[in-house]
Structure 1
Amino acid sequence: MFISDKLCFVEFGKTGCSFIREVLKENIKSGQLTKIHDPITSDVLNSNRLKIGSIRNPYDWYISLWSFGCSMKKKDPLYSNLTSLRLNPKRLGNIKNNKIRKIFFFVDQFKKNLKFNKNLYSDSLDIDNFKKWIQILLDSKNKNFISEHYSISNTNKFIGYMTYHYLIKFTDHKFHHKFFNSNLKNIDDIKSFYHNYSYIDYFIRFEDLKNSIINLFKNNKIIFNEKELSYKKPVNKSHRLPKIEDYYDKETKELVEHYDKLIFDLHNY
């Protein structure tokens, strides 16, 4: 996070976080950086600070997430989860009321095709690999292969990988147990949950990164060098084809539209 006495920025991975952190640090001298992707703490959440998040078109977000894994391999947590057996019960924490889901989770670890999954990350320009990869993430019968809390949340039946992590990042953590106790049964429940427990006041859009930051600064009377900001360039850590539509066919596009509908609706993508 970036925290100052007036605001905090909570990072959502693959949405230009490194660039945003750098700009905030350079222009708000009273602020400080914590470890990147730190969750918001209770004291910051309950403070009067302006809470800022970042967002990206879901189609583009998935491409970036996958191509990052292609480059980073084991340094990417999702790559490690998909290409390794995850048998340590501690990785699921002390989540209650999910004994049956946990049993299926461990059984399915032995059903993983590790060689196949590793090959999906062999080339970030291989469109067919991307399509196979996103079907693992969004097809309900494959969810346990992801080996995360998302795998044993009943919400994975109707929300996507991106939406789940978006909600975990940008809603009050005191209520995250609802993702695992069957309180959230459909997309309408998810919408209500978001509107009740979300805490972000302002979103920086990846597609309009610099203008989003400039508007943030101007609206909150933060002094900054607009000319200097205009020359800055975000660092793209992924090697990929330039067009989003190159990666999708009708089936995979519809999967993202269906499972990540909440983000499309909330942010007008």
Structure 2
Amino acid sequence: MGPPDRKLEKMAGILAETAIGAAAIGLLAGGCAYAALWPGSQIFGRTLIAPRLDLGKPGELALTFDDGPNPAWTPRLLELLDQYGVKATFFLVGKYASEQSVLTRFIANNGHAIGNHSWSHPNLALTAPAKVREELRNTKDALEQIIGKPVRHFRPPFGARRPDVLRAARELGMTPVLWNAMTSDWNEPSPERIAANLSGKIDRLTRRGFAANIVLHDGGHQEPKANREASITAAGRLLERYAGTHRFVTVGEWG
């Protein structure tokens, strides 16, 4: 048999280079997705999650609620928290907070922390830088006007961020906050499953010596009056289970 055809060799080389290039692009895309969306990633910049606890001290839990305020369910949640004497952190959507200014002020006046969750809940990792800053600035200004206090914390919708998103938050005087305990409570109808899922995460974090930064939803970014009965009931299950063994805090106590 004669020597290999030069054209076939060249084609094989091109295909190999293309495959390597495609693999590299895939790895790069995967790495960017991890950096932008994984809550524990610090690649794009430091974020507040939860501290390691001193040995021998009780576990700490931060109950945080996203996408409100919800006129149908946030008041019920506030009643529940009041029963246990627990203060939580509410990351509010700016346009909903402006529409529900009385409820927003009531949350703050009851001692709960208010955080910035953007104006309209976009994916900020895919949003133009000028629009990112507008989303954060408008929400911060509106919240501070309503509650009469500085807003010191920001949680990106979906946890999605880029370096400039985190930088914009810090330039506006806010600490970016992610989480280490969340489940899909927004589309899970069973409060028992929500609570069990979160309890498993909390218990693992406690055994490892970490506090738990828990995300639940009292609102819905597409529906301001979304039914959040399951989430609120699950919050009650967590309060009942951990009130005697853990200390509940707001994220402001961590940074």
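Data overview
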{"quantity": "Which entry (1, 2) yields the derived value 19.0, 57 for Rg and Dmax of the Cα atoms in Å", "calculated": "1"}
{"quantity": "Computed 12.5 for mean count of other Cβ atoms within 10 Å over residues 85-92 - originating structure among 1, 2", "calculated": "1"}
{"quantity": "Structure from which 26 was derived, relative contact order in percent (Cα under 8 Å, 6 or more apart), options 1, 2", "calculated": "1"}
{"quantity": "If helix-only ellipticity at 222 nm (-39500 (n - 2.57) for each DSSP H run of 4 or more, over all residues; to 500) is computed and equals -15000, the structure in 1, 2", "calculated": "2"}
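Any read-out appearing in this document is the output of simple, stated calculations on the displayed coordinates, not a laboratory observation. Quick caveat: nothing in here was measured; it's all calculated off a predicted structure. Cβ atoms are built from the backbone, for glycine too; each structure is taken alone.
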